[in-house]
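S.K.: Listed below are the structures to be examined.
Derivation of every value follows stated rules applied to the coordinates shown; laboratory data play no part. As the structure is a computational prediction, the values presented were derived from the model and not from experiment. Cβ atoms are built from the backbone, for glycine too; each structure is taken alone.
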Structure I
Amino acid sequence: MSKITFKELFVEVEGGSIYIKKWIPETIKYTSPIVLMHDSLGCVDLWRDFPEQLARSLSCIVIAYDRLGFGRSSVNKNTPSVNFVWDEADFYFSHIKSAAQFSTYYLFGHSVGGGMSIGIAAVDKECIGVISESAQAFVEELTIKGIEEAQILFQRPDQMKRLKKWHGNKASWVLSAWIDTWLSQEYSSWSLESRIGKVTCPVLALHGDKDDFGSNAFPEYIAKNVSGESSMVILENCGHVPHKEKMEEVINHTRLFLKYFQP
């Protein structure tokens, strides 16, 4: 079994510092790392053992980071704007590349992290492949329903306690940044349309057939509208978190993607 070493670092950005973690296998097969983009309530630690298993199984470096306001990164003093998905590409990701010292790379984005991956790939041609997992392509009724149900769930003290475990005193901001933004009238017309056609690298859209936050219309839209090669995989009996529910399948699909699209 390949030995995995870890490297942790912080990078200073406007507004605070961002926490980054790297998983480095003893033997490296792919010179370009996989960068993980977390979901609306996520952080590095909430990827659990997926990054390590991915690094070990594929013999590649895996990098994850906490967006500003999440996990071990600094408090974000600003309320997310309607353009917050694009902000990751326009303001933050270049700092991650510089601090973690990589050039070409693959992106693996979960949920809103998938949309951010599309946004990054649209403007940075050093991105050589995107795997979007459970990504939203626009705001649909199922998305709103899932968020409204989560809003009720988080009225329970035990749920907020769990969120505070990962985000500390930032937990209320994290929850508000997700629910208030997505349920706002201003955000109701958001979609990937303005950037997705600029994505020329290969894209794989993964989606669970029982996802509570989006229908198969999302991966279909992504696969159809990028300008490069694309494919979609619908995972059976799978919800919104395939890398947890179907980890082996997700890793296998990632392996095939990298094998086929390795430069």
Structure II
Amino acid sequence: MPIYFYPSGNHLPISIESIGNHWNQDSVQRPQGYPYYHWLQSNHGQGKIQIQDQSFILSEGAGILISPFTPHSYTPMYQKWETSFVTFYGSLASDLLQSYGQNGYLLIENKQHLFHNDWIDTLISADQQNGIDPLRSSSICYLFLLTLLQEKQGILTEQHPLYQQILAPVIKEIETNYDQNLTVKQLAGLVYVSPQYLSRLFNRFLGQSTSQYLLNYRIDRAKEYLVSQKQVPIQQVAFAAGFQDASHFTALFKKRVGITPMKFRQLYH
């Protein structure tokens, strides 16, 4: 049951602090929480999770993501409980997970919506064979979080009639024309609702307002341009992602990601 601690001080959008698999899980008490995000998944057996005044049974195949400094405890239900886990931190992790931070946790109970411990085993195996690569671990953890959030959003939102009738067309418009001068008023008019009502629906289903979703989508597209088109000037990246002013783009990017667009590009080149 190995556990590995990664070198600290890596200025990556997501950095793994520790990782372990096939862990014979003992009882853990953390009244002050843990200083990093903590993903815990149940491989075999069951465990009881206590987070503040709420308790859950973590059955085989289920997992829970606990926010930093959230008081919690967990203990095996029976004689043996095997788990795998990852602790991680970084500005991009905070951005991705901020919509789910109100309760201090994100619980995934449906085995069909969780690809179990494969990614943890794969990453540990790669580290054993080739040595620890912080960038590799960062990208794999990022893909895991994206999958986790996409599955969670799909379970909660995509089947709802309001999501299908109002949000889906607006999201499609954003994804198609994000590089244009879109406004919340225009997006609301597309589905014949008020901007205020549209933002309430975005907050209800996606945990962010319409304008926040549009900004986040543009920032994500800008990241892709920065990495895939390394010779394109920052100003052109800004325009391609739908920002009208390069200075404003740089300020928003740094506020959102924690580093400037140029620094972000340098992480990958």
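S.K.: Hey, helix-only ellipticity at 222 nm (-39500 (n - 2.57) for each DSSP H run of 4 or more, over all residues; to 500) derived from one of I, II reads -11000; which structure?
M.R.: Matching structure: I.
S.K.: To continue, here is another question. Taking volume of the Cα convex hull per residue in Å³, for residues 76-187 alone as the quantity of interest, name the structure among I, II where it is greatest. Mind dumping the intermediate values first?
M.R.: Numbers: I: 120; II: 177.
Top value of volume of the Cα convex hull per residue in Å³, for residues 76-187 alone goes to structure II.
S.K.: From which structure (I, II) was distance in nm of label points 7 Å out along Cα→Cβ at positions 68 and 140 calculated, if the value obtained is 2.3?
M.R.: The structure behind it is II.
S.K.: Let me ask something additional. Out of I, II, choose the structure whose coordinates give distance in nm of label points 7 Å out along Cα→Cβ at positions 44 and 204 equal to 2.5 when calculated.
M.R.: Label of the source structure: I.
S.K.: Still on this structure, I have one more. Taking 15.9 as the value of mean count of other Cβ atoms within 10 Å over residues 12-19 derived from one of the structures shown (I, II), identify that structure.
M.R.: Structure of origin is I.
S.K.: To test your reading of the models, identify which of I, II gives 17.1, 51 for Rg and Dmax of the Cα atoms in Å when calculated.
M.R.: It traces back to I.
S.K.: Once mean count of other Cβ atoms within 10 Å over residues 84-91 is calculated for all of I, II, which comes out largest?
M.R.: Going through I, II one by one, mean count of other Cβ atoms within 10 Å over residues 84-91 is largest in II.
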